[in-house]
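Some structures are shown below for you to check.
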Structure 1
Amino acid sequence: MRGRFITFEGGEGSGKSTQAKLLAERLRPFGIGVVLTREPGGSTGAEAVRHVLLSGAAKPLGAHAEAILFAAARDDHVRQTIRPALDAGRWVISDRFADSTRIYQGTLGNVDSRLIARLEHITIGDTRPDLTIILDVPVDLGLQRASWRRGETAGDRFEAEDRDFHEKLREAYLELAERDPERCALIDGSADPATVGNAIWALVNARLHPAEAPVHLEDVAP
């Protein structure tokens, strides 16, 4: 039986990485094999592209070039990590996926939606999320969290954008949640991690029923 595919989306500092890890920890006691991954990255080839994208080295090339680089990384990620895990019956939890390209490069970067759709057709095919959790936080809170997280280091390619960019980013994610409610669920990410995690856990139980998932004996701790 194919595993489940859950993605986390949202603006900078919304808590995606934290909540993805918390969800994985709550699923494993059920005997569910869980693969926790991220984008850009998640496979050897994609991690190599990650540095180019987040360092800002590709920014002078424009949003179209960035979209193509993200697609190249995603292609390797899907082929090497996501699809094999799902085929083996494991659950995959990814910090970002194709929605990020649709919004960052498509909506905000003005890359033609037809190109975005074509890249998706080539790179992910029918490997699409069963559930996308969109974490929503006010822009100021998200940027403050991102600043705390990185400490003295500079913000990455997208964290360094101006406030107007981040406001539009939040609006785009809210529109996505409204446009595709069957796949996407909006969660208020502004509370403490435990409270947000409980809301996510209730959502996952209601939609994907992890207690009924087949057990992977090799993934169960002795």
Structure 2
Amino acid sequence: MIEWQEGAEKFKMDAKTCLKKLQYVGVLAFATVDQYKNPQIRNISAIHYEPDAIYFFTARGKDFCQELLLDGRVQILGYTKYKEMIRLSAKAVPVPETEQKKWIDMIFEEQPYLSNVYPGKTRRIGIVFEIKNAQIEYFHLGVNPIFRESYVIGKGNISEKGYQITEKCIECGICAKNCPQRCIIEGTPFQIQQNHCLHCGNCYENCPVGAIKKRGMTQKQCS
């Protein structure tokens, strides 16, 4: 769990809290890729939340369902009124057939409007997918400096993003002067405080000796 202090306000954040915040948002954007490799996005609210997993409902005939069955990769995005962005990256898999009715009925009970969309037995056209392993990225623009952190649920992986300062640093301080969030501190070499970095690249573009590089996109396993 991450805790940080900003003025008189204290923040606490972890994966479970992120899921709870997504639940409060209610309607989330789900992004997939179709069979032609084109990006697709839709809003979904037929979701049930567990402390360490989410379950969501769609109809088997929808393109959304076919994209999930074909590939499974999905990104889910929610944005709160407090300027918090929460992005979940995962692979969705269908719930076992023997458990489908249980989860469908649960989602319909929690989301009564669904009975107007799929009345009576027509809900049987539905299918529930589950996400138990995921990376969650939390990005808070409503505090100064901004705050970001990544978490996992289950066996999710964290992808390193942003920038880092290498040993080529000559400690001139130009990167720190050009950082909009003042998140670069002196050292040998200078260091970027990753929890407060915008990933804007201003330090990268202004370094006179090319000492700053993008962090690798290779994934590291998190326990």
Structure 3
Amino acid sequence: MVSVIILAAGSSSRMNGINKQLSEIGGMPVFIAAARAFEKCESVGEIIIAAPKENCKQFEELAKTYDIKKLSGIVYGGSSRFMSMKNALSKVDPRAELVAFHDGARPLITPEEIEKVIADAKKYGAAIAAVKAVDTVKVVSEGFIKATPPRSSLYYAQTPQVFGKELFLSCLEKIGERGESITDDSQILELCGENVRITEISCCNMKITRQEDLIMAEAIFSAQNAKRK
């Protein structure tokens, strides 16, 4: 069984005061579009959502309205991704063998891609969705280029990120408060020297960060639905 934690408590600081999780795509809130993809996955046994404290009741009501049957709880999001993750982990079903983390602001993930990452996590113990880098990436210090890593070895980390539950909890305990600075859940395993598999997915799994992203996401969402019909 896989327990899914949707991290939807971000500050939306680049959305000009708009809560990106509650912005609509395809006629539904962004976080609901993400949750519905996991709802359709046979491997997923439960969904837990970390939401802003002031919006928890609203998120719960929306999940019921949009028939997210696998929802097992809404938890308060913390002051950081790390704290939101820890709050949600405390609610995970003891029977879960794998735990998956997903950004609530990534509404375009598909059930097929989710199952692909889960399959790799079952095989390798840990796996994350990622997209091969198509741009040249520069390492910069004080505004000047210091290095250009070979593009062939670079991937853009995305979500879901799926881990063996016991392995993840063990690493979480080992790193302690060092986890406060993470921007990516797999870093917790990296800090403990554990291997994490890259599962390559399509380039459409964008993250809603700015208002203009909603326009692009709406177009992709419509195209995905048209293909399924």
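Only the coordinates and a few stated rules stand behind these numbers; no lab work does. These figures come from a predicted structure and were not determined experimentally. Cβ atoms are built from the backbone, for glycine too; each structure is taken alone.
When FRET efficiency 1/(1 + (r/R0)^6) of positions 93 and 205 (r between Cβ atoms, R0 = 25 Å, to 0.05) is calculated, the result is 0.45; to which of the structures 1, 2, 3 does this value belong? The read-out comes from structure 3.
Give the label, chosen from 1, 2, 3, of the structure having the highest value of relative contact order in percent (Cα under 8 Å, 6 or more apart).
1
To test your reading of the models, identify which of 1, 2, 3 gives -10000 for helix-only ellipticity at 222 nm (-39500 (n - 2.57) for each DSSP H run of 4 or more, over all residues; to 500) when calculated. Computing helix-only ellipticity at 222 nm (-39500 (n - 2.57) for each DSSP H run of 4 or more, over all residues; to 500) on every structure in 1, 2, 3 gives -10000 only for 3. Taking mean count of other Cβ atoms within 10 Å over residues 37-44 as the criterion, the top-ranked structure out of 1, 2, 3 is 1, with the highest value.
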